[in-house]
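These are the structures, in structure tokens.
The numbers here are math on the coordinates, done by the rules we state, and not lab data. Note that the coordinates shown come from a computational prediction; the quantities given were computed from them, not determined experimentally. Cβ atoms are built from the backbone, for glycine too; each structure is taken alone.
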Structure P
Amino acid sequence: MNYFFTFLLQPILPIALLLGCLWTNYNKFNFKAITWLTIIGFSLGTIFAIHFLTGQKVILTFNCILFAIYVFFYFSQLLNKLWLAHFWQFILSFVAGSLWGSDPNIHLITNTDVINTPFLLNLSAVIGGFIFCIFITTWLSLLFKQSKKDNKLNTLRWLLLTVLTILSLLPLTGHILLNLMKLQAINLTSMRLTFSAKAGDITSLFNYINAAILSIILIIFALKVYLPRKKYALEEKQPIEKRKKLAYQQTAKRILIFGTFAVIAIFSSQLYWDKVASLPPQLSEATQVKINKADNSIHIPIESVKDGDLHRFVWVASDGKAIRFFIINRSTKKQSLATVFDACLLCGDQGYVKESADKIICVACGVRLFIPSVGKPGGCNPIPIDNWQETTTDVVIPKKSLLTGKQYFSTTIEIEVTDPVSLEKLTNIKADYRYDYNDNTYFFTSEKNQNLFRENPEPYVKKLEEIEAAAEAAKAQKENK
């Protein structure tokens, strides 16, 4: 929902501010006519973008026309013609609709053919954003009209028009340059490509920039209009004049309050998207587990994983590869455990998070999966672990079954290892020589040691196991003390 509100404001809010500057010069106008011009223009622009704005030549032509529209609009403000204002209301509404309709994610408003809750929420966000932009246009127009009554901020309107026009033309320049390079009308250079990318990316900052612009306008209005009106109202002694000045003061105060609300709404919606809503679901911390050498398996108590939550674990193989898996109870009525790798054959090892009592989400692609289907192969389901067993007390996962998961994970943790020949300490990341034997990976400080191990590994393995067993026994004895 936040996406559709925030990303509607990005292209449309600057146009709303331009229209606010436009209607400052007109005290009498047909509100009904303006409303219909806005709705029809925006709707036609959206339809045009969705169905016809395809192909590099069409997009280039559209961007060039758009560039000319902004320039002509700016200079047309020297004329004070009501028919011209209505013309620009329709044209800029059409432009707003086409810019919003160009959003590649607009189809995500609904992913079904029926009216459901997500569709209603997303649609309400779009309608809310559209109404908010109309509110901003009206509010800005009122602010400048109130300033004109005090003969203040006369140059601020033109300064705002200039800044907004430049702000709108900058990304357009980048888009036009990129279109020309794609059509091979001009040569592709790193400098041109960098400018196009940076100029186009400024659109993502529009909400912050617009919030900053409106904040500056509010501060100037407060200093130049509201505070003087408040001062004059306090100083006035004549009752009738005092009531008039108090009314002027209250009008200015309302404009400040509404403007502050608008700035907070713009800034907070974009900030929430950037810092919260746009981030992928975060994986819960994985509990590290170790192999039980008695049966070469991992044992996890059933009592700790049967509550229905997603319980994530990680086992670090002898080569440092971190293999994640999770256990979840698929039923709320009985014990039905599933033990699977925290990875997908289609999307990789970004993992899964639990969304609700009956759904988990694939972090990579956002697909929602029913928990009862976890453990079944295929699709975006987590990869099943073979040959795991469920005893009366534990979930038992063989080491061999976990080793098959090495191919699904990319994270390698730096661990300290021992050269089984020279017994020197080194790390798996920095070791140049390694050898796989009996489901374990051994690392060596030299090629000579690697060759000695390869020729007759058993004595070295046995010696290393004895040393590690003695070290573990000493550690356990120390902990018991």
Structure Q
Amino acid sequence: MKRLTPILLAAALTACNIDYEYGYELPPDEKVTAPIVRLNESAEQLSTTEEFGLWLCPAIEGEWDSLSWWVDERYAGNSRKIHLSPSIGTHTITVEAHKNGTNEVATAHHSVTVRVVTAEELPLNIVVPQSTYSAVVGETLRIAPIVFAPAPKAEFVWSVNGTEVQRGEQSHLDFVAESEGTHNLTLTADGQVFDFTVKCIAAERVTPRAANSTSTAAVTKVWEYTPAAGQFINTGVNGRTPTEYAEQSLAKGSVVSLGGFGGRLVVGFDHSVMCSGDYDLRIRGNAFNNSSEPGVVWVMQDSDGNGLPDDTWYELRGSEHDADSTQHNAAIVYLRDAAHPLADIQWRTSDGNCGIVERNIYHTANSYYPEWEHTHLTLWGTLLPSRVVLRGSSYIAQPYGCGYVDNFGSDRDGVWNRFRISDAVRPDGTPANLSHIDFVMIQSAVSHCAPNIGEISTEVSAIEDISLLSR
């Protein structure tokens, strides 16, 4: 490894390989401590093509003053986030983090191996957000696994009940449910096999659960609480399961944080919420002027009547739904580093972007990674562009038009955002025409961190059926 200054003494530490560089020996109490720096990338994420290159952004624990990047011992830059385009072959990428003292510099470094190959040789990195569906006979259901960039030149083969129905470069399948019953679908690509189950139901059998005298406007059950990384994660669970924590918090009207992009909360009512054509749902966040942290709302009918949220999700169209900067069917991987729980948390999105959930000075005691997640965490959803801007000396989170939770938008009624079931759309943007819904999912929609506010994280404290509020 090339150095910019001579190394007079090297102190090898097992955890992070620290080199101390100085011109003369100092008393022990004047030595500076190097940070811990990591690139917690998986093998799939460290394979790329020469044309696409690779974005990298390290996780760092401790104080640091500067970074330097090296590709095969050649200096490549000093920015926190860097884009590298090595030639085809295998390369060693090294990042160094430097902490300056009065008379010395402490340096920590970490290296990874990157494979640069042709598109034909690129391994397939695919995420399946959902594997079981319910569909109404005669309607088209789109099943769309998410392929991480850079996309390989792979052939995607779809089969329905053992019969091949589609082959080619298109990774999704538009399945038409022609008859009642359970259909088994299979996707084969790059030697990998993915199975799906679709339960098809006649339209006349999809019936709502009528509200009765004991029904409540508020949701009665939390089916899932899967937050992304964030500064308020792990601060209130206190030995409860994640769903117990979220359910008890909503019952008290307390705020539940979903963390960064992709964090989600799935809830259910004790009755079906009917579509009126006007506002049907209201959801309380904690947005205020210049502080919007939008969450996308998804709804689901219990089409098969089994009482479980295992049917088909439909997005409620918000003001940014058709914007060129909005990414639908996006995925993100948060990279877990159990050995360094107080380090920044790396992430990588399905379009090849990367970054960190950076720790801030206001929340330093807890890990930002969900403590109950023991592997890398993959989440999905609709990704909105950030509207965080620097105004004066402060960062502010500007509002979006309407159609999002925890947003200071035009659909606000006091502290609530309001939503129409009639705004539910299919993946191609056409109306879903739902007569009612039984489940709601709220998904944190922005991937952005700012120095004085931390990550943009949707927060929720109540979800209600507007039609029952007058009871």
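To which of P, Q does the computed value -18000 (helix-only ellipticity at 222 nm (-39500 (n - 2.57) for each DSSP H run of 4 or more, over all residues; to 500)) belong?
Working through the options, I get structure P.
Thinking of P, Q, which structure, once semi-axes √(5λ) of the Cα gyration tensor in Å, for residues 79-206 alone is computed, gives back 47, 19, 10?
Only structure Q yields this read-out.
Tell me which of P, Q gives 58 when you compute percent of Cα pairs over 23 Å apart, for residues 223-390 alone.
The value was obtained from structure P.
With relative contact order in percent (Cα under 8 Å, 6 or more apart) coming out at 17, pick the structure among P, Q it was computed from.
For relative contact order in percent (Cα under 8 Å, 6 or more apart), the value 17 is produced by structure Q.
In terms of FRET efficiency 1/(1 + (r/R0)^6) of positions 151 and 183 (r between Cβ atoms, R0 = 41 Å, to 0.05), which of structures P, Q is highest?
Largest one: structure Q.
Ranked on FRET efficiency 1/(1 + (r/R0)^6) of positions 39 and 351 (r between Cβ atoms, R0 = 35 Å, to 0.05), which label among P, Q comes first with the largest value?
Going through P, Q one by one, FRET efficiency 1/(1 + (r/R0)^6) of positions 39 and 351 (r between Cβ atoms, R0 = 35 Å, to 0.05) is largest in Q.
Can you say which of P, Q returns 1.44 when Cα Rg over 2.2 N^0.38 Å is computed?
It traces back to P.
When mean count of other Cβ atoms within 10 Å over residues 87-94 is calculated for each of the structures P, Q, which structure yields the highest value?
Largest calculated value belongs to P.
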